[in-house]
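What follows is a set of structures for review.
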Structure 1
């Protein structure tokens with residue numbers, strides 16, 4: 001578990017640094033477990049990835065939304081995105097499709113960490 005927390009911290013720091021900590025408004029995480037795994041294997045990433053994202057962003061008020069699935073290589077998952085200080089802010093309540101053509105293989109887990117600088121591309125008027 002400690003190794004996965006280290007990975008979560010590394011990814012969160014790099015992503016937030018790239019976007020600019022003060023610019024991040026939205027966050028999420030997801031895991032796609034290969035077909036030889038179980039759904040609960042994806043939960044390991046949710047603890048490590050969510051903990052790291054919250055720590056790097058300064059303990060936002062909302063929980064980090066998440067999605068997980070057991071699937072074959074090439075599967076695409078819909079990742080829920082929420083405003084980081086309140087889960088149901090309508091302008092920031094959306095999702096994003098994520099996947100890779102060659103992952104996860106049967107014994108792999110594809111981990112997603114997803115901060116963003118805003119909600120909808122075209123906000124409500």
Structure 2
């Protein structure tokens with residue numbers, strides 16, 4: 001990380017304070033698809049099929065709904081927010097993700113990879 005370091009105290013209030021640094025976004029089925037440069041931001045990535053439980057994705061909806069995305073990466077001011085959103089967004093449509101990002105009073109960048117390997121950024 002070019003000498004940068006991350007420290008954590010309270011997950012709810014800790015902000016990423018370093019960079020710039022490059023982070024690759026990889027999908028378990030399609031490999032590396034993007035690189036993001038971050039400064040004073042956090043990124044979290046969720047890939048439901050990266051970990052399987054009894055052959056099924058480890059991220060499912062409350063009523064057993066399958067994930068809609070192969071991989072979701074979220075850039076946000078805090079690691080806690082990025083992590084929570086990347087997991088939740090695996091189960092949401094593009095419209096629902098856009099609405100959620102608009103409702104959050106913080107800058108959020110979302111990278112979506114569908115099951116065919118197509119990448120889109122919101």
Structure 3
């Protein structure tokens with residue numbers, strides 16, 4: 001994979017992590033506001049309810065984008081993922097069908113064992 005494409009993928013991944021941080025902080029802040037009066041009063045202010053999650057998201061993005069260790073790790077991850085040979089659509093479909101068939105067989109087998117065990121216990125009790 002080209003170096004420029006690796007950088008683009010990393011930046012988009014870091015942006016996704018920042019968006020996730022924004023959502024998580026927003027949800028946690030909203031949950032705390034429902035239980036704590038002080039947090040509820042702070043949450044009523046727009047600059048706090050929207051600003052705090054945004055500040056956290058910007059910090060997460062900045063730390064990830066400009067930390068040499070994180071950038072080196074992310075480059076390695078993107079390069080390794082680009083080396084993966086992904087299965088074709090047909091292979092995925094066939095393997096999904098195989099898994100579903102084995103799930104049905106396992107369920108039938110467990111149902112049979114359960115039925116036999118139930119009848120055996122009832123026979124012993126009587």
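Laboratory data are not the source of any read-out in this text; all were calculated from the coordinates shown. If you're wondering where the values come from, they're calculated on a predicted model, not measured in any experiment.
Suppose you compute percent of Cα pairs over 15 Å apart, for residues 41-96 alone for every structure in 1, 2, 3: which one lands on 70?
3
Using relative contact order in percent (Cα under 8 Å, 6 or more apart) for the comparison, can you identify which of 1, 2, 3 gives the largest number?
Largest one: structure 1.
Given that helix-only ellipticity at 222 nm (-39500 (n - 2.57) for each DSSP H run of 4 or more, over all residues; to 500), derived from a single structure, equals -10000, which label among 1, 2, 3 identifies that structure?
1
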